[in-house]
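No value in this document is a laboratory result; all are computed from the given coordinates. From a predicted model like this one, the values you see are computed outputs, not experimental measurements. Cβ atoms are built from the backbone, for glycine too; each structure is taken alone.
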Structure I
Amino acid sequence: MIERKIAAEVANNIRYFPAIGIIGPRQVGKTTLAKTLQKRLEKPSVYLDLELDEDIIRLQNAQSYLQSHQDKCVIIDEIQLMPSLFPLLRALIDQARVPARFLILGSASPVIIRQSSETLAGRIAYNELAPLSLSEIQPTGITMTEHWFRGGFPNALLAPTDEVANTWLRNFANTFMEKDLKAMGYEISVQTMSKLYRMVAHVHGQIQNASSLSQSLGISSPTVSKYLDLLEGGFLIHRLQPYYVNVGKRLVKSPKIYFRDTGLLHHLSNISSFEALQGNQLIGASWEGYVMEQIKRALDESWQFYYYRTVAGAETDFILISPNGIMTCIEIKYSTAPVITKGFYQSIEDLKPVHQYVIVPSGSPYFFNDKLKVRSLKDFLEYELGIIN
């Protein structure tokens, strides 16, 4: 079994917080992680899956049932399917505030966080479990190329062939549209969401333009924004916000949009193999999104992430700001001999970062000039992250 990075953090939280939440997309390993932690608990436990009728029946009188297991850690999977539990959990925690009363798992962050923010504030610690990261798969022998092309969902990454991986990704995408959104109470046209999926894949790495998407889909811009919120809340896309700074220049102020998992991106773009990706115009944007996601996964929530672009053309792909306020500017290139544009140098002059890098797929590190270092993604993750903090 592949060791998950957040396992130690969740284990530490269990020792202190009355409620612990593990959130993330479906099929990413939340249940597996919870059952692994269950074996290590210092108290007895009971596991409930709200997708099973028999467990729903157990909670018909939820207060009585949960009170009867007051001495145990109650693990509740897919809790977003029964949001009425949140006020009850708060009341039970306040009656007996001890660590590890509840371990809750969920696949829909908007629902869970909206409910818990009103009821479990100060009582719960949340941890996001994302698809497998490059750092997590290092001991397995899976190559970066395989991970980049298939993405980090375990069932896709570990599939015997690209065809099987693609079939799994198709089923995953359909399940989110046809089942998960409806289970959360959202009445959304599957046909419209399917079109939006593929349109977002087409504009992966570009500035979000809700007006253009709305015209193509035949729905209003507010509706497009709502649907994008659902995709982001379902952990499928990420909107990278622009960096605002008073430099006396006109700045682009809309977010850039990325699929978080490149395997899903490639499936939705009908790219069936890594060889096919090599000849596809999406390859540069795919690599850019992959690099960003792996860097974000290697850092914690105290970091800030942006991009920078002026109307005149100065641009930095990725800005990292450490908890100490140290800025790093990163240009991402799918080339072992990258060409650096005038726009990047102009952005460096505007922002004056402490560190600046160009990240490429492979190769030995070298300097473009006294400050601009070229690093492979693996080397950047292994050797440079400690420096930029």
Structure II
Amino acid sequence: MSGALFSNRRFRSGAAYRLVEWCDLEQHEKELLSGLYDESEVYGIFRPVVSRADLTIKVAYREIALIYLHLTHPRGLPHYLFMSSQEKAVIQLVLDGVLEIESEGGFLSGAASVPALLGDTLAPISGVPNYLSRLSTRAINYGLRLRNQDPRSLANRLYTFNTVPWDARKKMAFLSEQSVREFLFSAATTSTKRLLLELWTEEPLTEQSYWISWSKKKANHEPAADKPTYKIYVSPVMRDLPVVFEQVARILSGEETISMKAGLRIEGLLRPDKMVAYFANWESLASAATRLSKALNGYSAQGVIFTAQLGESGLLSWGVDPPVTQLVNAVEAGSWRYSVADQTALAILQAQTEKVSDGEALDFIRAKLLAAGVDTETWTHSNDPATVDFKLS
């Protein structure tokens, strides 16, 4: 993806949004942005002209607003843009409908603009994608077939994709024989239980708890509010969960782990992201992943979509959550995986509104995620994992 693609192209502001300066915002809009963004960097917002599920308010940073105002009339992009890092932002704006690109005598935005914007950049996924890549593509195709969804409901359906269905009879049979905790610890050895008591603090449960959580008593690397948090997902099938949990608890006790958690209720264990471990940096994650991969070789994977696969099976995968100081709830989703699900849901709704074919819709969704920094072949951020920039707006 290069600004050279746009050197001789004309753009114009689109019809789907209008730029609203800070002083003209509604009070509730100012309150939403205040404290979540550096106000000195924000010009205002792009507000949808019509009410539509896939059209959401977008923050207009100063540089982006300057580009939009420059393109009030059809013309080329500002010269300085080709020497900056805003090319992806332009692509996002065109795909969203904030801007339009000239092509074959007309101006295009949304799914129709993908060939004009990216040319051959959006090549078919190379080689044979791994299990989690295929699973993620299946999730997107599933989302495309759902109808009459609002953005939040669709994002939730994507986020929980690949959850194992259990009917009420199976659930009652399970709970009549054992509790979730008894099941989880059924293969734990005495030495592993001792490690959990000596090295970990189990977090107290409340009525709102969804996880059994442990934090390291003497973590060498505490999480920092201004740093990303690295995480390993452990996703075995239900029958293997007790023995996998025993191995994970034992191995992570000897690693620089911040915390770990497992589903508290049967619904949590049926989800693919049933176990998660947290780390302060990439090096700590990589060390733990190496040991876990060897110990868990041969166990079957359920698989967590929108995560980067570790090893061959998909039982282990990883992701990175943005720093707490960069979380923007209600504007940008918090975790990496939910952020991807959220963006994918909006792209699906836009593709449905524009009534494009399945193939065009898939390319459009991949283009939107690529412009947001998501590699849809590996499901990692396109930057180096140790220096991820989560400012996707």
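Where does the value 13.0 come from, among I, II, when mean count of other Cβ atoms within 10 Å over residues 40-47 is the thing being computed? Don't skip to the end; give the middle numbers.
Details: I: 13.0; II: 18.2.
The value was obtained from structure I.
Say we calculate relative contact order in percent (Cα under 8 Å, 6 or more apart) for every structure; which of I, II gives the highest result?
Values: I: 13; II: 19.
Structure II comes out on top.
Given that distance in nm of label points 7 Å out along Cα→Cβ at positions 264 and 280, derived from a single structure, equals 1.6, which label among I, II identifies that structure? Numbers along the way, then the final one.
Numbers: I: 1.6; II: 2.7.
Going label by label, the one that fits is I.
If FRET efficiency 1/(1 + (r/R0)^6) of positions 80 and 152 (r between Cβ atoms, R0 = 41 Å, to 0.05) is computed to be 1.00, which of I, II is the source?
On the way: I: 1.00; II: 0.60.
Among I, II, the structure yielding 1.00 for FRET efficiency 1/(1 + (r/R0)^6) of positions 80 and 152 (r between Cβ atoms, R0 = 41 Å, to 0.05) is I.
When Rg and Dmax of the Cα atoms in Å is calculated, the result is 22.1, 68; to which of the structures I, II does this value belong? The partial results should precede the final answer.
Details: I: 22.1, 68; II: 22.8, 74.
Matching structure: I.
From I, II, which structure was Rg/Rh (Cα atoms, Kirkwood Rh), for residues 240-303 alone = 1.08 calculated on? Mind showing how you got there, number by number?
On the way: I: 1.08; II: 0.95.
Matching structure: I.
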